[in-house]
1. Can you say which of 1, 2, 3 returns -5000 when helix-only ellipticity at 222 nm (-39500 (n - 2.57) for each DSSP H run of 4 or more, over all residues; to 500) is computed?
2. Comparing 1, 2, 3, where is mean count of other Cβ atoms within 10 Å over residues 40-47 highest?
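Nothing in this text is a laboratory measurement; each read-out follows from the coordinates by a stated rule. For clarity, every value in this text was computed on a predicted model and none was experimentally measured. Cβ atoms are built from the backbone, for glycine too; each structure is taken alone.
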Structure 1
Amino acid sequence: MSSVIEANTLEGETVTAEQESWAGHQPLPRVRERSERALAVWFEQSLIQCKRLLIGWARDPATTIQTIVYPAATLLMFRVVLGDSITSATGMPSIYGTVPMVMLVAAMSGSVVSALGFKVEKATGLLGRFWTMPMNRAAGLTGRLLAEAIRVLVTSLIVLAVGVALGFRFWFGPAAAIAMLAIPVLFGIGFAVLVTALATITEGVMLVQVIGVINTLLMFFNTGFVPVFAYPVWLQKTVENQPMSTAVDAMRGLAYDGPIATPLMKTIAWAIGLVLVFGYPAIRGYRKAAETGA
């Protein structure tokens with residue numbers, strides 16, 4: 001019986017004084033219970049949620065296609081169809097614009113798959129089940145954002161590998177290469193917050209349509225295709241300062257040539273702005289979905 005009491009104590013259960021006396025032991029050490037709001041608990045459970053999502057995505061063919069096949073095929077298409085034309089028109093190798101652009105497009109497109117997965121979890125009651133368990137309330141959302149960051153990094157590395165095979169090179173060393181890969185991750189986190197907020201207030205079909213329109217506008221009106229001076233004068237300022245253009249310019253500068261500081265600061269401002277503007281709606285919508293399933 002004493003061995004049973006010891007085992008229960010190690011598992012964190014409360015042992016009464018009568019049990020200790022009856023077992024003939026000295027007072028057993030208490031295992032301090034950690035609050036679900038503790039920072040360490042939040043961090044550990046965010047990692048668990050992140051791992052859960054990554055395993056699920058790895059087993060999903062649609063996510064695999066969106067992460068690996070689609071970005072690689074898109075980059076190859078741009079190189080074959082538009083590569084030489086863009087290089088001739090701009091005097092700059094097109095690969096240094098299309099590789100960053102495809103990384104960012106893949107970051108945005110992949111977030112739609114994540115958002116649809118969120119809706120499935122809400123519809124099946126999984127979010128509600130997590131909400132009733134003794135776990136940190138913020139871990140579900142932060143774990144999802146962490147998984148998004150890892151997905152974007154993996155996708156960017158795959159795109160970069162294809163780009164290197166097509167002639168992409170880093171001219172400023174490993175530090176610049178790491179900084180360049182960090183930009184799509186930063187961009188992806190900001191965009192993921194936006195998509196999460198939209199996922200809590202729109203239906204599945206509407207969500208795909210809204211994100212599709214945003215992706216299309218950003219993809220076709222940015223400096224990854226052609227320099228900003230190639231666009232109509234009335235559109236140049238908009239193209240120059242939209243988030244994908246600033247990110248592409250910063251990544252091009254880190255890999256090949258061009259300004260770095262100004263577009264990088266603009267990209268950071270865009271990412272922080274997206275988190276600040278859509279962070280609260282995302283948190284509120286996530287909580288409502290977990291509590292009520294709506």
Structure 2
Amino acid sequence: MTDKTVNRAGDLEKLVELLDVEQVEDDLFLGQHPEQKMARTFGGQLLGQAVMAAGRTLTRGNPPVHALHAHFIRGGDPHQPLEYHVTRLRDGKPFANRQVTVVQDDEVVFTVLVAFQDNKAGLEHAVEIPAVPFPEELPPIGDHFTGYEDQIATFVNALHPVDIRYTNDPSWKLKTAGETLDHNRVWMKADGDLPDDPLMHVAAMAYSSDTTVLDSIITTHGLSWGMDRLFAATVNHSMWFHREFRFDEWLLYATESPVAAGSRGVGSGRFFTRDGVLVASVVQEALIKYFPPRS
């Protein structure tokens with residue numbers, strides 16, 4: 001399999017169109033699903049579309065997104081549109097707050113608080129970027145799919161608007177080698193140029209933050225998506241945006257899992273620029289169930 005079969009032409013345009021939610025009323029937006037459908041709505045899609053809906057209701061200034069805190073309540077139906085209801089909690093020039101509630105068939109699927117705040121000079125420090133090869137030195141994700149097309153068909157056939165370069169082997173290769181890994185490091189960026197709208201870059205990062213953040217939970221135990229009987233469903237997801245960035249430039253998404261307990265696992269991650277600047281942090285909790293093979 002060549003990389004061209006994975007990064008299909010037009011997938012980034014499909015993502016931009018997907019994130020470009022339709023404004024039906026002042027505080028009501030409509031979100032669609034991609035043609036490449038999963039069993040339920042992809043969590044990153046809900047995050048990205050909600051960011052766009054929230055940002056488009058700002059009325060005083062245009063402060064950037066600085067945090068979001070989301071809860072996944074039901075699995076969305078990928079065959080129906082999503083209603084994004086925005087509640088305006090605060091409107092100020094340096095600060096603004098929105099609550100976005102996603103509804104299908106009169107039932108709440110997802111809710112998120114999105115906070116906006118101007119970036120002002122102040123104290124600064126950050127952890128260092130992990131030492132990893134640069135993305136140009138790494139194979140495209142399509143190379144990792146070769147030979148595993150049937151086992152991980154869900155990933156192979158999914159929308160691929162983001163160029164992803166693993167610095168370590170993905171879960172299915174680790175599984176084949178009988179190895180475990182307590183962290184995950186991937187370079188990622190939009191597979192092409194994004195519009196200059198900063199909100200679109202935040203939404204694209206939010207969408208992509210849901211792609212590999214749970215990997216370390218299962219690779220810590222030597223398990224793999226598609227090769228083991230696993231059930232995973234995101235429970236909540238939080239992000240903090242520390243500095244401005246462009247998501248059509250390379251960012252390292254460094255993730256790990258500090259804990260798994262009570263049938264839930266936590267993945268935490270950080271986005272760094274290739275110059276080592278920490279621009280965003282992520283924490284996600286998910287329901288994780290493993291069904292071992294019967295002996």
Structure 3
Amino acid sequence: MDLRTAYPTPGDLAGAVGATGYLADDALATVGWLALRLSRPLLLEGEPGTGKTALAEALAMASGLPLVRLQCYEGIDATQALYDWDFPRQILHVRALEAVAGAARDVASVEESLFDERFLLARPLLSALRAPSVLLVDEVDRADDEFEAFLLEVLSTWQVTIPEIGTITAATPPAVVLTSNRTRDLHDALKRRCLYHWIDHPGIERELAILRVRVPQIEPALADQVVRAVHRIRADRELFKPPGVAETLDWARALHELGTRTLDTETAAATLGVAVKYREDAQRVRDALDKVLTP
């Protein structure tokens with residue numbers, strides 16, 4: 001599938017990912033559609049749990065293309081993102097050649113045979129260049145400046161050079177989604193290469209719609225209680241990490257598994273660890289549960 005022409009309008013893209021359970025608003029659907037149409041990476045920033053990674057997953061599911069995920073972390077380098085050589089197999093290959101009795105071996109030819117395609121381990125970036133796919137570069141803000149510069153070069157040319165093999169160019173550039181939790185500012189050069197969108201926490205009605213789609217088995221009254229409780233929790237600006245949409249969904253699933261029909265103070269306190277993940281935040285919310293659960 002050629003994603004540049006797969007969806008005639010932003011509405012068609014919203015409908016396609018919506019069929020997988022991801023509800024994109026008009027602004028996100030439009031910038032996502034433009035990114036596909038223009039073959040540009042899409043950079044999504046926002047609080048954790050707002051659906052940045054889930055958009056790439058939904059796009060891959062809707063298009064039927066494989067999702068290739070590159071999880072960034074401090075210290076990641078080009079080798080871990082691009083390719084490596086299968087050293088154990090190369091050693092076995094050398095030993096197999098040595099075991100051939102009486103065979104005269106040219107050192108240069110042996111060395112050449114070691115750097116063959118069959119010993120090449122493709123990491124996420126190389127895999128995404130070799131076949132049509134959706135490439136998710138997750139939490140790019142956790143990588144360092146050097147890796148960001150390397151990534152920019154790949155995304156600008158859609159090709160990489162492997163000294164022992166040659167240059168590999170993408171016949172069809174992958175659809176690229178980069179996510180950032182904004183733990184640090186990304187360089188302007190990378191941002192200029194991308195289309196940009198900030199994903200904020202949704203409003204009550206939109207989050208309720210998401211919950212009904214993703215957790216359809218939950219009682220409507222309980223779903224409404226959970227969403228409104230989460231929004232009141234988020235309203236406390238003193239929290240270290242307010243719950244995201246992912247936590248809303250987890251909390252609803254947990255309450256459903258418990259057979260809960262109405263969210264009361266006792267049940268909320270017992271299950272709060274599903275939605276709030278820091279001790280200080282949990283204590284602060286427990287102290288205000290009466291207000292949080294106000295009808």
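1. Derived from the structure labelled 2.
2. Result for mean count of other Cβ atoms within 10 Å over residues 40-47 over 1, 2, 3: largest is 2.
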